[in-house]
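Presented below are the structures under discussion, each in the form of structure tokens.
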Structure P
Amino acid sequence: MDGLNTSYTIMHPHAECPPLPRGDLWVFAYGSLMWNPAFPYVQSASALLRGYHRSFCIWSARYRGTPQQPGLVLGLDRGGACRGIAFRVAEKQVSDVLALLWDREMPRLTYQPRMVKVTLKATRVEALTFVANPRRESYAGALEDEEVAQRIACCSGMRGPNVEYLANTLSHLEALGVRDPHLTRIYGVVRRLREGQ
């Protein structure tokens, strides 16, 4: 299925919604959305996105940190590539799924919804995803791995320690057959830091 050439704007209460392809909608997930999409879909497949990479580039002052000591969570940042999961949503469910996604991903405008081209085996499709919004205060940018590891090692918020977010991410990525050597390296540094506490 390839909806790269035809698109239309779904009527949606949020102006940030980009024009979407006709018919079914693919959604590209790269973080917790991969293992907990919480929306109905008819197909899932491993997908490769070029031009963005998975990064701890979003400050978390509530769920994985505090305003005084913010933690870090994942976003898509420019450059490189990212392997994730693409979910195909049936056309009749697209509007409902968009509402669910906006409630989950967009309440603080931390992310920007984008239509991107992803590769599923030998097929390219256009998919909706949520990339880091560099204009928001929650955008941490490209931090050094050591700073990322130090934050993750010591921060905790409403949903628990930041290190649990990283460990759960890696565990689920492995279960889905997705390797991320960069996150694995950061986790190694975090474990060494915590063992030295």
Structure Q
Amino acid sequence: MTDQRDCGRPAEGRREERRQAILDAAESLFLEQGYAGASLAAIVRRSGGSLATVYEMFGSKYGLLRAVVDRNREEGLRGLDESAGTLASAADALRLLAYRHHAHMMSPRTIAFARVVIEGGLKDPDFGREFYRDVHLTFVECLAGKFREWTAAGKASIDDPTAAAELYISTVMCDAPVKAMLGQPPEPTDRATIDWRLAPFLGHFAIR
């Protein structure tokens, strides 16, 4: 029977709504029960979809986890574009990105999801390698691309943009995510502390 809520909406729009509902259900169950504990049947019950639709859209439970990871990655990358696009100063854009990135990475949702991803990576090393490539290295390369643009425009002097991007992330985060995943409360990090961490980085690469 056709859901009355679907009437009058394009098929592609309905399909995307179903896809997002499945991803929402999968993410919540992965966070509640871990990767191993969250069954496809439970995800289907929570999303209101069907097992056939899950297999059609995602192929497997690993495919579903990967899709949830991809969606979260896009959220992080939007922060980079927004930070770089709203401020004229490259230094101010990096500070704003640092505030947003730190807050995102230290949110309870992100920490809990990182544990799920580690669990999946331990069970499937290929997944772990793909996650590192598609999430961490993608973010690094996007940031390195901004560094190249700023260097070409005279807003910075960065001889190795990729290495500088890795250094920037390490400078902003330090060991806070590791402490959080191990259940150790990290020290509070306010904007003044992040500015203090970034000052040598900005000065070394003449970012202005």
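Since every read-out is calculated from the coordinates, none of them should be taken as a lab result. Not measured: the values here are computed from a predicted model. Cβ atoms are built from the backbone, for glycine too; each structure is taken alone.
Between structures P, Q, where is FRET efficiency 1/(1 + (r/R0)^6) of positions 55 and 143 (r between Cβ atoms, R0 = 41 Å, to 0.05) highest? Intermediate values should be presented prior to the final figure.
Details: P: 1.00; Q: 0.70.
Top value of FRET efficiency 1/(1 + (r/R0)^6) of positions 55 and 143 (r between Cβ atoms, R0 = 41 Å, to 0.05), among P, Q, belongs to structure P.
When distance in nm of label points 7 Å out along Cα→Cβ at positions 159 and 175 is computed for each of P, Q, the one that comes out at 3.0 is Q. Once percent of Cα pairs over 32 Å apart is computed for every structure in P, Q, the highest value turns out to be that of Q. Comparison across structures P, Q (criterion: relative contact order in percent (Cα under 8 Å, 6 or more apart)) gives the highest value for P. Given a computed value of 2.7 for distance in nm of label points 7 Å out along Cα→Cβ at positions 103 and 135, which structure among P, Q does it belong to? Answer for the origin of the read-out: P. -24500 is what came out when helix-only ellipticity at 222 nm (-39500 (n - 2.57) for each DSSP H run of 4 or more, over all residues; to 500) was calculated for one structure; which of P, Q is it? Matching structure: Q.
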